[in-house]
Structure I
Amino acid sequence: FNPSAEPPGITELVIPDLSAIAQRGKTAFDANCLACHGQNATGSDMGPPLIHKIYNPGHHGDMAFILAGRQGTRQHHWEFGDMPAQPQVSEDQMAVIIQYVREMQVANGIETEPHNM
C-alpha cells in the first residue's frame, strides 16, 4: 500500500449525524487539529487526511492517535514532515477527537482492516 500514490482526502465526504461525544470532538478538532489535518479531517497542504483507510482502527488504533498527540510522530506514510506533539490537547479532548474521527471514518466507508505490513 502506497498512500502517496493516492490523492489526499476523499472526493465525496459524508458528514453524519454525530453523537454528542463526537460533536464535542469536532469542536476540539477544529480548535486543535484543523489547521494541519483540514476541515472535517480531510487533509490540507500541512497534514494528511485522517478520513483515509490508512488510519483505520486496524492500522492506526486509538493509542496511535493518543501517542501522536502526546509525543508527536515521525513522518512515515506521507510527505508532510513530522507531526509535533500537541501538549495543549488534554486527555479528555483527545478521547472526543478520536470519537469524532472514528465516526467520520465509518460514515465514509472506512472499516477496520487488519494491519498487513
Structure II
Amino acid sequence: MSQISEPTLPIENKIASPLRPDVGLSVLWVGHATVLIQIHDKVILTDPVFTKTIGLVAKRLMDPGLDPDVITRLDAILISHIHLDHFAYGSLDMLPRSASLYVPSGGIPYTPEFGFSELHA
C-alpha cells in the first residue's frame, strides 16, 4: 500500500485550458469523482478533489488531470454526497468563489463558510 508521504504519479499531459469558447457540450474527467462539464457557456464541476489524499485515508496515486487554477470560470459546484472523498474542504478552498455550491439535502450543516456566491441544498 502506498504511503501518503510518497509523491503521486504525474500526469504527462495535464489539461492547461479546459474551457472551450465554442462548445455545445464538453465533459472532462479530472480524476476520482471530479468531472468538469461545460454546456455552452455554463461550467459545472462535480465532487472536486484536487488534494493529495482522497478523503482522510486513501492516498491519491495519480495527480488530477488539471490544476484547479486553470478553471478560470465556474458557474456551479455539485457535491453528490457528504463523504470526504467527494466533499473535500481543501479542494473547495482552491476554486473560484463566483460559483454556486450545491450540496445534497441535509448537507448545509456540514458546509463551512467558504464564501461561494450561493449555497443550495
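Derivation of every value follows stated rules applied to the coordinates shown; laboratory data play no part. Because the structure is a prediction, the values reported are computed rather than measured. Cβ atoms are built from the backbone, for glycine too; each structure is taken alone.
When distance in nm of label points 7 Å out along Cα→Cβ at positions 45 and 69 is computed across structures I, II, the figure 2.8 traces back to I. Between structures I, II, the calculation of distance in nm of label points 7 Å out along Cα→Cβ at positions 29 and 61 yields its largest number for I. Each of I, II could give helix-only ellipticity at 222 nm (-39500 (n - 2.57) for each DSSP H run of 4 or more, over all residues; to 500), but the derived value -500 comes from II.
For the set I, II, ranking by mean projected area of the Cα convex hull in nm², for residues 53-92 alone places II highest. Computing relative contact order in percent (Cα under 8 Å, 6 or more apart) across structures I, II gives 35 for structure I. Which of I, II yields 39, 17, 17 for Cα extents along the principal axes in Å, for residues 21-76 alone, as computed? Source structure for this number: II.
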